[in-house]
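Just so it is clear, none of the values below were taken in a lab; they were calculated from the coordinates. Note that the coordinates shown come from a computational prediction; the quantities given were computed from them, not determined experimentally. Cβ atoms are built from the backbone, for glycine too; each structure is taken alone.
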Structure I
Amino acid sequence: MTKILPVIMCGGSGTRMWPESRETLPKQFIPLFGAFSTFQNTVIQLADRSVFERPVVLTNSDYRFLVAEQLAHIKMEAEIVLEPVRRDSAAAVAVAAEIAARRAPDMVVAVLAADHMIKNPARFVELCVIAGKAAAAGSIVTLGVTPGYPATGYGYIRRAEKLAGFDEVSKVAAFVEKPTEDVARRYVDEGYLWNSGNFFFRADVMKGEIARFEPGVAEAAARAVAASTLDLQFRVLDQAALESATRKSIDYAVMEHTSLAAVVPADIGWSDVGTWSSVLDLSDRDGENNSVRGRGVVIDASNVLVRSDGPLTTVVGVSNVVVISTPDAVLVVDAAQADKVKTLVDRLKADGHREAVEHKRVYRPWGFYQSVDEGTRHQVKRIVVKPQGRLSLQKHFHRAEHWIVVKGAAEVTLDATVTLVHENESIYLPMGSVHRLTNPGKIDLELIEVQTGSYLGEDDIVRIEDVYNRN
């Protein structure tokens, strides 16, 4: 059997899962269930090298180090391709087809989402093999999920006759948009399938269909890949070329028009984990249908989801609610209206709330920092640097800094002097000084940073040298 090249789409911002999911750390990188993120689980499901080639991960440039770190954590490898600008799925699929075609025009590609959950991964792999064989024969195949209820948040697929030579594959009669509840009930009764948004195709076939229906997108993707460059271990698509691609989903661009669409019914316990209500449905629950993760207590209530990685969160006598607590934001929403969270985030952005897009803990390739306290002329941060991690050589025009080491040892460059600062020791960095922080040890370096000055924004950083090639 021809092996399948999995291309994992990993660039979404996940606003429907706020406040745990934010643009700086979207839902595909969060362990919503168990120890691993949905991205990590997706990669793990593709580990069988007799079926799958080494994956390609297509992600936004902002998430490149998150992707690399999460792959390293599960000891998996992938080619990481970066989109310097966000475009919809038509351009992403076109890029996937172009990358595969440069290896072999008839290579079979599976375009898969990084933020979906599959409860039966063994059956998923079996269906990938079936879909891959149909794709090798010239069809563009999607996994059509057997509906568990009359959902109004998914598109549906109406099946036609069986695909010749494939007992478990049907041609697609129509892709149908998200229906009303009454229409959804009828679709379920008539055997329609949910559109999972996962596609299998031969590279040359998909390239041809995109060129036929969206020639501008096809041309932009070809130029973006041809002019791509290497940055550390990442392949960066050409920004100018990608910007010329029309923003359009692959469903609108190709799947609703092509005569090559086919579908494999997939009863695999699939969910796109689109709302907090779906997280409740997929989580372990008690006898009252409550799910608590983190510091939470529920009394005299039912159908409640509580998640807290910050304050103790309690719910008493209120049912059918979702309560999500983080160190800097709390969401309380009727479980039946959890799909309105995206509208809430849009409002928060419009009102200028930093919490709409950024966590108190901000991840960097060297580790993370977390805000502890701030005022008009001071800010206190906790900084954790991974072993061998190194911040950029930098300076500030508007602030001075004090670093107090609380764990490990810090190698501090201050102008022309390099000093080793141990636990319970501190060092002062005057305004305008050129400095760098490095962890030379084998354990995490933790320190408290006290900033003082007239302006404390992150844009008051002039990077002189950076091992991570950031601007």
Structure II
Amino acid sequence: MGLKKKLESLKYYNELVKPYHWGQAMVAGVRAGFPARKLHVIAVTGTNGKTTTSFMIWKMLNESGRKAGLMTTVAWGVKRLEPELNHMTTVDSKTLNERIKKIREQGAEYLVLETTSHALEQFRTLGVPVEIAVFTNLTHEHLDYHKTFENYRRAKCKLFKKAKFSVINADDKSSRAFIRVSRDYITYGIKNGKLRAEEVKCDVNGIEYAVGDIKIKSKIPGEFNVYNSLAAVVVGQKLGLTDEEIAQGIYALESVEGRMNRIEEGQDFAVIVDYAHTPDALEKVFAAIGEVSGRVIAVHGGAGRRDETTRAERGEILGKNSDFVIITEDDSRDEDPEKIAAQFVEGAEKAGKVRGKDLAVELDREQAIRAAVRLAKKGDLVLILGKGHEKSILRKDGPVEFEDIKVAKKYVRERVKEQEEREKARAEMQKKREAEAKKLLEEKARKTKLEQKKKAPENESYGNIVE
């Protein structure tokens, strides 16, 4: 174990390094001139839904003519977004301030900032004035860092203590904790909250609902996206957008990379790539897919040096909701991938899955995706879960370029090409058979005609005699 790992293993390590993080953030802010002070900052936090909610708010603002910047797990920028290559949501304070400065220089008036509990604990957003804080939901995650759920929630609450106004999901069990620390707030939800989504309709093509006089439609499926878009609606109203601007802005968002992304290459089975990597997120994905005519084939794994207490639970969720489960690698880092997989297998077996029958382990993620695609038949659904938009996979020897979406497309195209070649070969064979059959019929007809000609003189002569 290296010195860094030894230090990190100390019980009070996170507390001991807080002054260092504060100093880093202060220096970064001073050097960049605290650029966020010149922007209207909307900060979005929660366990799940942060990225999609952030994208919806950003799209809505820009569609309405208000120039907004975006910083999320997936991408950052203003009109032209740059991919986020680091495996982190809120980047380090130096990079954060540098990017905010660039966003401001591009003429942005607003900044939609996806904000994590790590960032709040480590003062990465120091000097960033938050006009509106958005709370999506809270479930168990990052307990490897925070140790307890209460610590995790307390870290998230820091954002709402500093925000001028808060937008809070009232259907979440932790909502009261966020309400207590907020200066001014409004709540939203489906069952609870001041602003509620009503007449909710969800299918594979998207969602529809009414909130007051506004009719909202989104092309992104899943009931969880009712919550995500509803949070965006509340932000839009708070910022003074018209009902039409809010509705059009949310509908304008086609998709978010790595979030319920459908792979469409002309295949006769479905493939969806999603970032879901927590128990709650997995449950929501399975709820969102609804009825599937064929089988559900799921590919998933767990990251190393991250909260391992959820691994067996996630394996059980996969086992209960899938017909076939393939456990694979995620960002294993320096942790043994086989050990990680074994914890997922334990949960899947608890749900009734059997290795060699409807449960497999393939630690090479590319081969796992390939196997799932090869296994799929007409009407089946392949779910590739856990990495979503990410552009690399972190192994013991370092990062390796890897994208679930690209890999999935590669092997789906391979399947489609093979199917097309089989269809072509089948058509050619059919054509050949038809040609041979036609030839045989023509040959038979020719012979029949010849025989008739040979018999014709005899019949004619016989006829003359009779006459």
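Given a value of 41, 39, 32 for Cα extents along the principal axes in Å, for residues 56-207 alone, calculated from one of I, II, which structure does it belong to?
Values: I: 45, 33, 30; II: 41, 39, 32.
Structure of origin is II.
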| field | Rg and Dmax of the Cα atoms in Å derived as 29.9, 129 - corresponding label from I, II | value | II
| task | Using distance in nm of label points 7 Å out along Cα→Cβ at positions 48 and 376 as the calculated read-out, with 2.1 as its value, let me know the right label among I, II. | result | II
| request: Work out the source of -15000 here, i.e. which of I, II gives that when helix-only ellipticity at 222 nm (-39500 (n - 2.57) for each DSSP H run of 4 or more, over all residues; to 500) is computed. | output: II
